[in-house]
Structure P
Amino acid sequence: MISTAIRLARVGSLSELAAAVLLGLGYPCVMIAALLPNVWMFAAAATATYAADWYLHRKGSYLINRLGKVRVGITIRFLLRQVMLILLLAREGLAETTLFYVAVAGFLIFYGIQAPHGALVTLIRLRRGMPVVTRNVDLQALGIPDAPPAALRVRAAEKILHMDIPAVLGVLLATALNRDAIGYAGLAVSLGLAVLYILALAPYLRRKRRVPAAPEVLEAVSDWLREYRPTVVLYFSGSKESAYQANMWLETMENVDGRPLIIMRERGLVNKLHPTTVPVICVPGATHLMNMDLSSVRVALYAANVGKNIHLLRVPTIQHVFIGHGDSDKLASVNPYSKVYDEVWTAGRAGRDRYALADVGVRDDDIVEVGRPQLAPIKSWTGTPKNPIPTVLYAPTWEGWDDNPGNTSLLLAGENIISRLLTAEHPVRVIYKPHPFTGIRDKEAKVVHQRIRAMIAESNEARLTDPRWSGQAESAKPAQEAAREEMARISAELTALAKPGRARRDSAEESRDSLADPQRLERIKELRAEWNEAYWLSKGWWEHLVVTGAEPKLYDCFNESDAMVSDISSVVSDFMASGKPYALTDSAELGAAEFQRQNTAARAAVVLTNSAEELDVLLAAVASPERDLLAADRQELKEYLLGPDSPSSMERFNAAVQALAAESEARNLGVEQRLNEEAQFELNLQPDAGPEAVPAEAESLDRA
């Protein structure tokens, strides 16, 4: 019931729900207190609304946005409270007093100050905006100045409105104590603070505090491009939830032969990019991108099929490659849009055959098998469980853009899978890691997700009182507490290393300061590995887990697990690198034979119906190698899906980059040679034409 209320209120937690309820009840109480009148009740109710408003803003609650949409934005809420205060004065019989008129005038002036303050904040933000956002690109020559302190810049409208607190408090105390001077003092303090806020911001409008104009910034970026001369580009565009699709290629780009560059199109995605040594340029404007000097680029890699790809695909001197963000039997893996690329790179033979079967126009000659360089961190299975009891990972994919029941097992089978794992005859530990898109299209998926979380929490509670686990849990507490302290220490150091320089900088400052520091980034990698180790030490091997954040990563969950249950997605192909047993759910109820025929990854899987009754076969394979009847099939399928183990995937990837770059260079030289020959041919014709041909040529050019 509480989860339903949280969802309906558009808040993210129980504390936010409590603040929303406080806000909703507080304003009627303020009005009632004004009408009674009752100064102390008014003060209590007003304090509750202030506190609730502040908390919801600090949490970035979506409810705040919704209130603005229905015309109850923050300005209206503050104005309403002040109007109720004026009503309270009138009900107290003070409508003809000097305090009443001064309060009315003071609040009107206070709201008059909002206009110049809002204009100032907007102007500063606009004049500090840059046409690009960069990382690891040297823009020192631009002399980008510091932004206003975050205390002045962040949530500015909310902060100046809260400066009415001294005025409201002063007027209430003046009314209760019959001392008008307190009200005048409070109003003066509020107005003084608002004026000081404006005066503190005003210097940042001066020319030397502004970011250079857009043409100057773009020229500086072009100068850097001409000096760096990138050869390989990872191009990425997508929604805010899709940053993982670019992040999975960062390490590959760091190890690619040549001079790599990452081009992004959405500003909001840049901060979601993991730390990297590769230069990053985010260019939101299509015109700006088209005018950039990318003449040295020979290969462009595309991780997603999106409309904005066309802005780089139009460049004929570059060879364009679709590399995707996973390898699976989903229809997205054989998108007809792939025809626009010069080549399509797949992990193994399966990807090539997939396009042949789909017959969407991608030629076999344009497909190159390069493996999956990202899979290097996945450890191979030893054949026995890592811990005293097996760990099973349930990693369903999301519901997709259509209503195909085969998209995800979560809706029809998820609760059955979790229930059978939690109540297995021979106990197992469950790690539940849903897709980050879960619930963005079908709200029922979010509901099921919450129910699964509740089931896992209930099972964990039961294990704490079960003699089989309670002793282990008690004895492990000191080590787990030490691991949590270590995680906190590592997180603090990671936070300090992730964004060097002044805290809470704007995008212009971050572009200026975010230069590649190999030692810092190497330390970040070390700390992430240490954090990951500490995370698993902080959890008991008997304790079920729900993993929904960016950390630990999916591959870390692979390494901690002994088996996996999932759906048809790239997760399965990636898990195949471990060699561990896995099960796939036939949610569309095709039948095991047809399901395996249609989905390559299912050929070495235990196929589950929506009842998940077949899970015993998977658990038996995990418990005993002799009962793992699909081991040989998995090894064969692994090579088919991901390619051979030798040469390494990174070696094959680099070879493909070099081959295509050479092809691009040869093509460009050939085009240049033909153009030169044509120009020379036309030049040779000029003397034979005679002087009389000149006017005709000029007339022809005019007509053109």
Structure Q
Amino acid sequence: MISTAIRVARVGSAAELAAAALMMLGFPVLMLAALLPSVGAFAAAAAVTYLADHYLHRRGSYLINRLGKVRAGLSIRFLIRQLLLILLLARLSLSSDLVFYTAVGCFLAFYGFQAPHGALVTLIHNRRRMPVATRNVDLASRIRIPDAPPRLLLDRAGEKMLHLDLVAVVGLLVTAVTDKAVYGLTGVAVTLVLAFLYVAALAPYVRGRRIPPNAATVLKAASGWLREYRPETVLYFSGSKDSAYQVNMWLETMERLESRPLIILREHVILENLLPTTVPVICVPGGVHLMNLDLSTVRVTLYAANVGKNIHMLRVPTMKHVFIGHGDSDKIASVNPFSKVYDEVWTAGRAGRDRYALADVGVRDDDIVEVGRPQLAPIQPWRGVPEGRIPTVLYAPTWEGWDDNPGNTSLLLAGENIVKKLLAADRPVRVLYKPHPFTGTRSPKAGAAHRRITALIEKAAAERAADPRFTADAAAQAEAKAELARIEARLTELSGPVGDSGDEAEATRDGLVDVARHEEVARLRAEWNDAYWRSFGSWQHRVITGSEPRLYDCFNASDAMVSDISSVVSDFIASGKPYAVTDSAELGAEEFKRQNTAVRAAVILSNSARELDELLAAVRDPEADTLTAERQELKRYLLGPDEPTSIEQFNAAVSDLAQKAEARNHGQESGARVSAAEPASALPGQRATPADETTDVVKG
């Protein structure tokens, strides 16, 4: 019941739900305490509402936003509490005393301070919002970007301002108990002085040298930097916070380009969720601002997603446009008809080319280039289950998708059957469960299935930990956990001051990458991954969520995988390990293989998961693995040859397309020179008009 309430209220935890309930119940209790009157009950209820409100704000609770939508926002809640305090004072027969009128005047004046406070906070945020936010771009040498105001002033500013009434409320309640007006008057004075000082502290940050330059100056500086840097290859991306992984997967590839790279983002939320990189990054939310940047040296632009804002770059004819996507699978998204707007579409292997041909969506075969998958370099080839270790099976289902097609995910119909069968295998295996980060975002049923699977695995893990057949080197695990803590502390330290203020102007100014720090972070992340897997037994079941360890790290720690139709399957094929794919739509094995290239070397599972024994047999005994040759052939078909390497193929494709862009631009310039040399009247297909005819036309 509690979990259902949490889901309906869209709060993050039982503690958050309890705080919300206490806050909502607190206000009726305040009213009752004021009417009785009871100072003690009022003080207790007021304390509960203050604390609950503060807790929910610190957690960023969804409920706080919804209360504002139903006219019960933050200011209203504080105003109601203050009005009920006035009612309490009146019920205590203090309505004729000076302290009563002082309290009324205090709260009126206090709310008088809210308008200038809110205006100043909004103005500061607006004036510090950059038309172009950057990372690894030296704008500070070109323009002056002042320090951001202290976080104490701007972080949850509205909540902090309203909480200044607490001094007056406490003073007035003490007066109500002791009948000594000095406490109430002192509290009122302190509240008003603090409110005035808060407004006064904000005022200097809206004028003079404490505000960043205007948009025109910033854009001029950015274009000046672009003219000096002369970027040649751009990775362009637009999307929501949840889609940041789609651009993050290409960062290492961009760092390994032989041409000068640049990343252009369109949303600040993507910039905030971008992983560390040495590549220069420019975030330009405004379409007009993007069009005014000097991108004349760019010859190739790469697009990782099909989104509406792509049009702002696609309009530029001096560069060639390439769709590279963010995964390779047999889903309909991999043959989006929108792809024909690009000059080229790059696929991993021959399968991508054939997929477009079969879909017949207007993408010409001549416009498809096979470049491999550079991101798959970290995936290690399989060499069998190490001696003395039980096999590890990764269950990595995809999410439920945007519709209710049963083929979208195995979670709903097969997920629990898969996990139960793996957990109950005659010869033990370890189960790693890594769900898609979008799981449950659209379908409550998928979210519920995920929670049930998580519970199954956690219960089995606890039982296995108590099983005497499974032992672990406690000292080694303790050492690994200590190493994890050390690495995490160092990584936190290395995350550095950049962006700590949450201020995009300051982050732009201080956003130059420290290469040595970046390299140390990369080394530490590799060490963290190694320590993570050593921090628990090789037999211990595990639910893995979040960005670390990465999916490819889970591939390397596994001996087999169960998944759905998604790019995860295509990527896993790079390992050469056995895998199974669930036919949740119950098409039948032959039809399922016909429709989905990536499953042609897979064990096909029905929703009952009874075919899992075939997968487990292949993992335990190479002689029982009947699909080895098929997997190798499919790997070449889906991902291309091992030689030359994917990054070599990728760089060659970039270079070839850049040459095509140069040839096109040169041709246009030559044509323009020829046109300029011809008489203005010599237009193609138009005969010269005699002077007398021209005169007649003009007169007419």
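Computing distance in nm of label points 7 Å out along Cα→Cβ at positions 50 and 210 across structures P, Q gives 2.9 for structure Q.
Given a computed value of 0.20 for FRET efficiency 1/(1 + (r/R0)^6) of positions 426 and 490 (r between Cβ atoms, R0 = 35 Å, to 0.05), which structure among P, Q does it belong to? Write out the running numbers ahead of the final one.
On the way: P: 0.50; Q: 0.20.
Attributed to the structure labelled Q.
Calculated for structures P, Q, distance in nm of label points 7 Å out along Cα→Cβ at positions 66 and 610 is largest in Q.
If you rank structures P, Q by distance in nm of label points 7 Å out along Cα→Cβ at positions 546 and 578, which sits at the top with the largest value? Intermediate values should be presented prior to the final figure.
Values: P: 2.1; Q: 3.3.
Evaluating distance in nm of label points 7 Å out along Cα→Cβ at positions 546 and 578 on every structure, the highest lands on Q.
Where a number appears in this text, it was derived from the coordinates with a stated rule and is not lab data. These numbers come from a predicted model, not from an experiment. Cβ atoms are built from the backbone, for glycine too; each structure is taken alone.
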